[in-house]
Structure P
Amino acid sequence: MAKVKVKTGKRFRATRADNHYDTIVIGSGMGGLTTAAFLSLLGKKVCVLEQHYTAGGYTHAYEREGYEWDVGVHYVGEVHKPSTLRRVFDVISEGRLQWAAMEDEYDKVIIGKDEYSFVAGRENFSNMLKERFPGEDKVIDQYIQLIRDISRYTPKFFAGQGMPRWMAGLYNKVRPFLVPKEFFQTTRDVLEGLTSNQALISVLTGQWGNYGQAPADAAFLMHALIAKHYLAGGAYPVGGSSEIARSIIPTIQKNGGEVFTYADVDEVLIKNNKAYGVRMACGAEISADNIVSNAGFYNTVKKLLPNDVQSRLGVDSWIKQVSPSSAHFCIYAGFKGSSEELGLTTTNLWIYPDGDHDNNLKKYQADPNEEFPLVYISFPSAKDPDWENRYPGKSTVEVVTPANMDWFKKWDESQWQKRGEDYEEFKAQFAERLMEKLFERHPQLREKLDYFELSTPLST
């Protein structure tokens, strides 16, 4: 594959957009692009409006100092084999998006001095656990069956979402009788109902960073779907994560639609209790029969809806019911040398100080000087079989750890690259600590380091 620009989408100009579309989608994350592509395949003309400089949301990539990094697609399950998810990607990309399977050992969970290899295949996963936790065979079998049951019943759990409001209200009252009780429990509650072996629970929840909550807070539904998702291993998009948006955009364009970047929506236009268009930050107005927001709950109800509509709907009461999602730091590092030369593999590393995930996270959230409760290390250049064609003799690594948005309140109103020395010093402390975590596992990388930077919740 020839090297292509990682930026995707078409820069917005009012003169480039039509006056009217069948549907406007605000935001070009995975949900927005998928919705737009399916509508286009049904013959609709769709306009996707993305305020960022490139399309894709957390599937986008960026390039700096001669390197390229993904910002969110570290690995994806169930796409390197026949599955519903693979079928969805094949349809919305019309077969353009290709996937490369990772090595069989897709995750390595490191808890203190103990290491656990998560190897692709349900039997491999089961055998590893039974070998490491003798006497827990029945519990392990029950756990694996339970996460598969959760996956199987999930359509019933969410069925009300596709019903009229009055019908959904009735359905949700009977829903607890239609799905396993574990749908309504936390991960820790479910697992402690299966076993009192805390070491086993710590390993079973060793991927909690994928859903951003420690076991005591995370819904078992989310845990089960993630755990089941990766049972058959992981894969990575050939050509890097920007290939996801790049492969889907032509599907949206085929019926006269477009994906615009630098397209900042100021407000959704509403008349007679119906959304009929959007007003752009530049003042231009675009109308559509339907408006879809993929901008996130808070941005949609507090920033895109007119003030009078917010008051009438009482959205402030909605906000109180929804907590912000978890935040994180991420190191993006570039190294001289190929993955083979540097001894890098596709295996992700999940590093924990010990197995007390809940308390470790609480202590860290209260004091950023505490030990990292979790460090995740990914090697994207090793996962992409096309990498060497685009960036020969180079490698990339990403290192992620949780963050607390409260630590950044003093810089809330600041602009990128204008946040002051205290902000840069705060970042530098975390960057140094995270790089040392990487070098502990891969000391050979220290002298090969060419470039690195740290993102914070303010930039992601």
Structure Q
Amino acid sequence: MLLDAAKGLEPQTRKLFEVCRMRNLPLFTFVNKMDRPALTPYEIMDQIEAEFGLETHPITWPIGDGDRFKGVVDRLTGIVHLFKKAEKRGGKAEIQQVPLEEHDKLVELIGDEELSDKLFEDVELLEGILNPLDMERVLAANQSPLFFGSAMTNFGVQLFLDKFLEMGTSPVGRSAVVVKTPKNKEESNIGPEFDEFTGFVFKTQANLDPKHRDRLAYVRIVSGVYEKGMKVGHSRSKPSKKYNLAQAQALFGSDRSAVEIAYPGDVIGINNPGNFAIGDTLFTGTSKISYPGIPSFSPEKFAYIRAPNPSSYKGFQKGIDQLLQEGAVQSLRQRNDDGGGPLILAAVGQLQFEVVQARLESEYGVESTLEPMGYDLARWADGGWDAVDKADADGKLFGIMIVQDRWKRPVLLFRNEWKAASVAQEEDYLQLQPWSKPPEDDE
């Protein structure tokens, strides 16, 4: 969880936390931009605990902020990491490490009596008031290791990554539905020691190499071993359908390398002819295996998107389809629209719309126009269309737009949070949910 030291918890942080809490994922927290005027570390800790109910345990602790930011102390080792800004913007900071016991040397190097006094006071105070670091609680998402630094000056980031590797755990099992026969389904926890290969798609991306129009699906391996050329089943395909994973790649930034063998915990990129979507499970063996689908962020921006030039509609539709598969934005349509009506894009922020338009133009050579809509949030009606029709007939959905998602499930668009909360409370049979969860079976 990345926080701005000056702003603290922001809307996107809250959304990320809700998804992590839903998935019961452990959180490591990094407070960035300490080289700018910032909230006190105590204020940041209080914000996280008050809003999320999550206890934090500082692993590193900052010495000052803004122009007076001198470094951090590693509370686990008792080593103070002092830094000096690089002369070039974005360059790596010069770092000097001094044991906390060398009091006089630290006072001299810090060069600020107030900051050095506060450092020693804070270290003593934290030892007295904090609960001990408990990795069992961290992995259960009840305690979050907390780090401070500045990415712009490249200080504290490597220390965070090193600690993350030290404190991280080996790959763990995931809950899955195992289908042995159409009438024999059971839930099971599949761990890395499971013999058969399983993995799930968590991201797709098109046009990594614009010259070849390639498409990749990123797969995290849960169990078994990936081997080049292996054949796998697909959670949304017929049991007899198999896919040949002839090539896999490891990607780091713009670098790619071929992968011939990979193990649980590894992430590989496989060629995607359009069959693989976010949340899909790939597996070997005779039993069909499906991991839970991946929920989408609740959108807060909505707009109609159109191709102003009819002659470019084919390219426009191809680009939109591929970008939607990547999960860059979500798509909505008016009820009973099978594709002939206007397409509604739903996004968390305005930047996502701009990215979609820019990629349509640069990668597919088509222009697009956006028409913003006056709605601020969406709620999925898990009660189904009958519940929506009842509420609509009773006059409870006045001023609310009724649309459908790509699985033709009912979605209600609201103009404000108050109206959404009111309808959710008074018409609880609608079972309104802020998250879009994919269905168990592709419809």
Value -10000, calculated as helix-only ellipticity at 222 nm (-39500 (n - 2.57) for each DSSP H run of 4 or more, over all residues; to 500) from one of P, Q, is from structure P
Working back from 14.2 (mean count of other Cβ atoms within 10 Å over residues 189-196, computed), options P, Q, answer is structure Q
Matching 11 (relative contact order in percent (Cα under 8 Å, 6 or more apart), computed) against labels P, Q points to structure Q
Matching 2.7 (distance in nm of label points 7 Å out along Cα→Cβ at positions 21 and 373, computed) against labels P, Q points to structure Q
Highest-scoring structure on mean count of other Cβ atoms within 10 Å over residues 173-180 (candidates P, Q) is Q
Value 1.8, calculated as distance in nm of label points 7 Å out along Cα→Cβ at positions 37 and 325 from one of P, Q, is from structure P
Re Rg/Rh (Cα atoms, Kirkwood Rh): value 0.96 computed from one entry in P, Q; matching entry is structure P
Distance in nm of label points 7 Å out along Cα→Cβ at positions 45 and 269: greatest across P, Q for structure Q
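No value in this document is a laboratory result; all are computed from the given coordinates. Just so it is clear, the structure is predicted and the values come from calculations on it, not from any experiment. Cβ atoms are built from the backbone, for glycine too; each structure is taken alone.
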